[in-house]
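Laboratory data are not the source of any read-out in this text; all were calculated from the coordinates shown. Model, not experiment: these values are computed from the prediction. Cβ atoms are built from the backbone, for glycine too; each structure is taken alone.
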Structure I
Amino acid sequence: MANKRQLVKRRKAVRNIRKITRTMQLIATARFQAMFKRVSASKPYSEKLAEMVAGLAGLDVELPDSLLEAHSETPRDVTVVITSNRGLCGGYNANVMRTAIEHIDRTANSGTPCDVQMVGKKGIQYFRFLRRAMTEVSPLGDTPKFEMVEPLANELMARFRRGEATTVHVAFMRFHSMGRQRPEVVQLLPLAPDKKAPSGDSADAGAAAVQYDFSPEPGKLLEELLPATVRIRLFTCFLEAAVSEQIARMVAMKAATDAAGDMIKSLTTQYNRARQTSITMELLDIIGGAAAVQ
């Protein structure tokens, strides 16, 4: 059985670790709430923008510089992988990297070269360990802002327009709900607006079939809306990745805090047993000494 002094030191160390993990859990909870509000606030804008683009794309509009189709016959893919800058978030980065590598290998095996643009220190470190080719993107911080994501989106659109990339994908952790996040690889370019058929009663169908007059012309509107759609979609990916990261860290730190609590209980039990054993041995020594004197 371990020495009482050693048990006391171990229990004190575990208590200090529990304080740290508990604090990190509270910080992650606060950051999650802030990021979740940003994601919720951006959804109405992104959904309405996608609806407008889908409606305009359904018209017979010719665009000299369209983001709806590739500008080169030589296939080449660019994949943006979004990981975290910090650890202690469970399997968050491992799941994203596993999904991204599967996509990259599948693309390479099909004969399409794939350029990887890595966002996040953890992903950069992992690809360096694997000695895989990549382009490092400047860290965007724990709270991504639109003005930080916009240059990356502009660079991707410029490469797509020049024909340096025929497809652009983003690998990130999709946020579905508080209890469900899944790593996904989504296509950013060329844009594929959702053209869902109107559903519901006849009134809704009639409203969806209304013809609108556009000013300026639909072509000019699309020239403005398509780049905005790419930027907001990429920004949404970063927001959802940030929310998922905070959830993963919150869950991981809660599990660590609970494990530390269980360990403290176990060490306390061991300490009590060692203490009781020590007291019993001292009593036996006293009784033995008294019997020897008699």
Structure II
Amino acid sequence: MTSEESARLLLMATIEGGSPFWTKEVKECGAPSVVDRLIDGFYLGGKNSSDKISAHIRTLDAEILRKKISDAGCDLLTPFSQEWPTQVDDLLAPPFGLICKGDKELLTQKSLSIVGSRNPTSYGVKVAGEFAAGFVDRDWIVVSGGAYGIDAAAHRGALAAEGATVVVLGSGMNQTYPAGNEKLFKEIEATGVLISEVLPHVHAHPHRFLIRNRIIAALSRGTLVVEAAYRSGSLRTARDASEIMRMVMAIPGSISSPASEGCHRLIANREAELVSSVSDVMELVMSLDDARMDA
């Protein structure tokens, strides 16, 4: 039988993250058993692209995949690793494993997410950086997705305040995306950590960024949305956070600013708490923690 770590590595290489079906199979049967079943053709003719997955997994060698991870300067984490961020287990479909580069111990520390538009206003960039600096001044880790705009501003704000930040990539470590943030990622690697649920050679693809948003939401005790258009991937992160009982917060903007329409929508629908200061965020997050302890 395939070992637990090797089985999860093979599943990472063949199945897109966020699948409730395969998560259920792994939970009920164990990763090694699922891999053995795939190799033996147990799932052939079923749904969830099982035929293609079975054909692909038979071509893979876990040791070769492990070497690729090592050659990329990365580590593989599974739920059995000491540094595994157990908070992601709250997800309906947790990752089978995580590839990380940097200080992996940061993944188990208290953190807050900051997300938002890739095309922010100067106001949004300023707010994201200031809130990130305020979080790290209070010994919190800042989590975001490494994209242009609000994400990058949040990461830079954390670094400027000499704090740590986590980047959740939608691509593999060797396929840096966006390429323009490569220098920023190198800076983060020195004091923070980059993580991904896909192997180092996997290219960026639009659907993977939506899938990875659930990890951003799960890693953190709360998610702050700073500028988001009416239709925005950041709103998906907010929904992901809400589904697993994380605090969702939004920064208000000008009523005439399209860049803030998503935030105003969240606030109006009572899907997010309106915040205007770091103190507001801390009070809300701590009150939710207190409520959980009393429950």
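Here is how the numbers come out for the structure above:
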quantity: Winner on mean count of other Cβ atoms within 10 Å over residues 106-113 once structures I, II are ranked, highest first; calculated: II
quantity: For relative contact order in percent (Cα under 8 Å, 6 or more apart) computed as 33, the structure of I, II it came from; calculated: I
quantity: Entry that produces 28.8, 115 once Rg and Dmax of the Cα atoms in Å is calculated, selected from I, II; calculated: I
quantity: Identity of the structure behind 1.9 (criterion: distance in nm of label points 7 Å out along Cα→Cβ at positions 114 and 250, calculated), options I, II; calculated: II
quantity: Parent structure of the calculated result 0.10, given that FRET efficiency 1/(1 + (r/R0)^6) of positions 34 and 138 (r between Cβ atoms, R0 = 30 Å, to 0.05) is the read-out and I, II the choices; calculated: II
quantity: Value -14000, calculated as helix-only ellipticity at 222 nm (-39500 (n - 2.57) for each DSSP H run of 4 or more, over all residues; to 500), assigned to which of I, II; calculated: II
quantity: With mean count of other Cβ atoms within 10 Å over residues 154-161 derived as 23.9, matching label from I, II; calculated: II
quantity: Ranking I, II by Kirkwood radius over Cα pairs in Å, for residues 130-273 alone, the structure that comes out highest; calculated: I
